[in-house]
Structure I
Amino acid sequence: MVNPNTTASMTTLVEQCARAVAGPGVTVDAVNPVTGPESIESHYDEALATPGLLAEIAAGEVEGYDGYVIACFGDPGLLAARELARGPVVGIAEAAMRSAGYLGRSFSVVTTLARTIGHAQDIAHAYGVASLCAGIHACEIPVVELERDPAARATILAACHSALVDDGSDVLVLGCAGMADLCSWLADELGVPVVDGVAAAVTVVEGLVRAGLRTSKRGELAPPPVKRRSTAYA
């Protein structure tokens, strides 16, 4: 599991949440780049984070990992990572949104900052689930404040409740890896399925690996052409 930002405490959190849902015989290791932004809340952040993410994927290939999860709701670098990896690579936004579609007629996303809503809408369209997404709502808590702000849990709960009321949706999707540890608590409080992308992506990758499936290397997602590159993952 690759946390594309450099905040080690978040890496520890997603690793714990991932291991809690992994099946027997599955080893989950979480890593983060040593350079890049401390959180990803803009297109600029995402661009800066992608080289470090790809370097971690390339290192994982050398170490022989079977599959990968990208633990950021924007799914940064997803297609590039699929070009590099032999095994499946799954982003938490795609896994969460697709999983939510199995659980109800529609879902709402509750994320961090409002400036990320447009990107979340874009990827919902790209994944073919925009018709299921009834709304995307921001709690206006920066990513790094999710574990520091004592009012964060109450604020996120209120945003989730408002999303259900405003959208009339059946399912909630948590729009940040840093919210992964709130999933069960929110589901108990709200009485609806709450999908954490970290857990969803881990189970998807595990299922694909157990089924012996890998990303197709025919066409667009074939390994990138060999050429001179001045990057950490060349």
Structure II
Amino acid sequence: MGTSEVSLLEMTNAYNRIASGGLQVEPTTILSITDSTGKTVYEQPKKNTKRAITEQDAFVLTHLLTGMFDPVFNDYSVATGLSMRSKQSRPYAAKSGTTISDQYLIGYTPSLTAGIWTGYDVGQQLTDLQDKAASKKIWIDFMETVHAGKAPEPFIPPKGISSIKVDIETGGIAVNECPKQRLMYLKEKDMPQKLCTDKNLREQNNGQDSESGTFELFPFSFFE
């Protein structure tokens, strides 16, 4: 994210740990090798899989990453995945990143994680509009091609996660008076307790929390 150099493999593997329900799955280039008679001459040994984050935290993060494709989040700028929606045939969770010289996009379904990087590594800026749109076009075309003919897979919440309609402007429980609503999945202890019409939530949304001096969109945490 601009602080240190990481490879596309490292970044994609990091997102795959979220996609895998929090499991620390290591990337493997070769699963098995067979000879001309079909006999298996090599098979990747099974490894003990460690847990990187909880299954609940992984799902909450996954659901947040689906917001890239959701027009309800259009505000001062367009939701960054909307240019792909016309080709999108199934749920995706993804994150894009952009600098003046390069771009990446990493995302996943419940069964596949894929990442792409485009641009220049040093000394040159992206100026052509087609070049600036290349990473998203390549990624969505690839994902739609490899999933073609397969039924769309939903992201299924694990135990300990509940759903609620939230007003995205205040983080409160959505009612009719608050039009910008989205179904959110949260750990049960993080469920909002106030309606979106609550005066205190509205004041926080318009400025700062009077006690802490900080602003929070959602009044809950993602990790223990």
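Read-outs: derived from the displayed coordinates by stated rules, not from any lab. Note that the coordinates shown come from a computational prediction; the quantities given were computed from them, not determined experimentally. Cβ atoms are built from the backbone, for glycine too; each structure is taken alone.
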When distance in nm of label points 7 Å out along Cα→Cβ at positions 20 and 164 is calculated for structures I, II, the one with the largest value is II
Rank structures I, II by volume of the Cα convex hull per residue in Å³ and report only the one at the top, that is, the highest. II
With helix-only ellipticity at 222 nm (-39500 (n - 2.57) for each DSSP H run of 4 or more, over all residues; to 500) derived from the coordinates and found to be -13500, which of I, II does the value describe? I
Starting from the value 18.6: which structure in I, II was mean count of other Cβ atoms within 10 Å over residues 44-51 calculated from? I
Origin of the value 4.8, where distance in nm of label points 7 Å out along Cα→Cβ at positions 124 and 156 was derived from one of I, II: II
When relative contact order in percent (Cα under 8 Å, 6 or more apart) is calculated, the result is 24; to which of the structures I, II does this value belong? I
